[in-house]
1. With Rg and Dmax of the Cα atoms in Å coming out at 17.8, 56, pick the structure among 1, 2, 3 it was computed from.
2. For mean count of other Cβ atoms within 10 Å over residues 9-16, which of the structures 1, 2, 3 scores highest?
3. Of structures 1, 2, 3, which gives 0.20 when FRET efficiency 1/(1 + (r/R0)^6) of positions 41 and 81 (r between Cβ atoms, R0 = 35 Å, to 0.05) is computed from the coordinates?
4. For which of the structures 1, 2, 3 does the calculation of helix-only ellipticity at 222 nm (-39500 (n - 2.57) for each DSSP H run of 4 or more, over all residues; to 500) return -27500?
Structure 1
């Protein structure tokens, strides 16, 4: 491991859900399963899911810290109240139970295997330790650095994940953080002076305030690994 080509990185860390794991497919499937029989249209289900995402962000930002299982339950209930319907209680348990079963993106493991041969890999994730432990079984490489919300008792975009990772890596070591979420990862990491690579699977437009701050944009992990392992 060491410096490769013109890239002065030793460590490459990843957000997990949405970057390595197909979070949206998994969570939408759980929503659909829990809402079966409620009689919502596809558009209504989509709106409820949008409200859930808003509530999850809000609750994660509250103090005191809550474990992610509780965040899932509270966000589902709050979204239902805003929507004006009753969500079956099984939704909150389904989200936590199914999360460790969600699949990696098709390009994830091949890219990780290429990168693991050249770099030290890590995960910075907004979940509980036991939930991530189940997810790690889906990967074909080992991660040397793992920082969870439970470990730092905080949720990204707060700085604790990044500060903890930096304390382990060392300020003078080359570090690249890779993520799909501008809100949770790219923006806060960039503000802390951490090099970032944005996985833009949906061909979204980068927000103006982040232009020039993202070191690399890639449409998937295969493209990222092509860049990092020339």
Structure 2
């Protein structure tokens, strides 16, 4: 087996197992709360109390999100590698976009597991620095769509949409799995860009932002499942 073939095998294997982890973490996320009950509409005092009393489960939920994000990025890298032989420039650009998305996502997610629990505990106990912690926690609200925290998250998803538009056409291949993944990625990329234009035009209310932007993430899930099947088929054919 040549070096190139061996590397292809390893990257396909990485893509397959990363896709499995994405699916597993997506299921786990259903049972782990990412914010206090009520989300966007919850009172600040109620959020502080909930975060202080549910510190461990909140951190676990966001650690799960970090694992999901890194695994999804690995799948995207495997997709970029897959199109590299026929579209090297697009593959390079797509890989660069994924790297930028990792940076955009890791910042708020690390803040969630490090800063937010400390802020909530400081406010709840009235410890030194509580006056500073209170406005910081408001700024880093994980549910308000225009907070500093969520801005990084939406930036990360926008970069995902750019990646999707870069790889969609080259990925469209002879198998049903790659066709499904390609179409889903194309739709995600287009819908996200249209949602962004609608927001800029002032047509989307703040309360509707999450549904308008993150609702399309189901397309990414379908694309990942399809690619998991494709990676598995490729590995089986190489044996």
Structure 3
């Protein structure tokens, strides 16, 4: 993978920002996703009745499956050219990884959220393509409770991804970053994502965005201490 210079990144950012429609609103983008996601979660949980222990197990199992889906989509679609994943590859490797490099991970304005968050339509595609069919099968062959817990778990995993990924690109020193710093392990997770944005590593390591479960299981976890990383950045800048 060719090294991308700061000048090239700055040029790409300028061109990308020019391509964003004048009617784009980052806050509307974010709250649309949250409104749909939280609406599905609260509705699903409100429909539960006399849930058994095995039915409750559907929720964490679904989160585990979503973690693998996150890994799979990121590794084999986001960083590999495939027939059916061209748009995702272009948006992820082409746009996101050209906009953010390991030495420049912070968004600079609300309009930059367009290159951080998934498009709003994707949560509807997730609902229609995965949640509704899976929920229907569970409702027919297992129970209504399991279907609703599957829906709540699936959308929770989706929102977890969006929130965690967004948090890694919050400007250093921002009041929102200070809130995330109180979360145990968040700083290390952010650093894993920073390392993923190294051009030579983005197609090889740290594909989990939330919890690095499958990076650990499949041997793609890459760690470099913040001290060593900072020294490396300093050397490259000289």
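What follows is calculated from the coordinates using simple rules that are stated; it is not laboratory data. The structure displayed is predicted, hence computed values, not measured ones. Cβ atoms are built from the backbone, for glycine too; each structure is taken alone.
1. Structure 1 accounts for this read-out.
2. Numbers: 1: 23.5; 2: 18.4; 3: 13.5.
The maximum falls on structure 1.
3. 2
4. Numbers: 1: -13000; 2: -27500; 3: -17000.
Structure of origin is 2.
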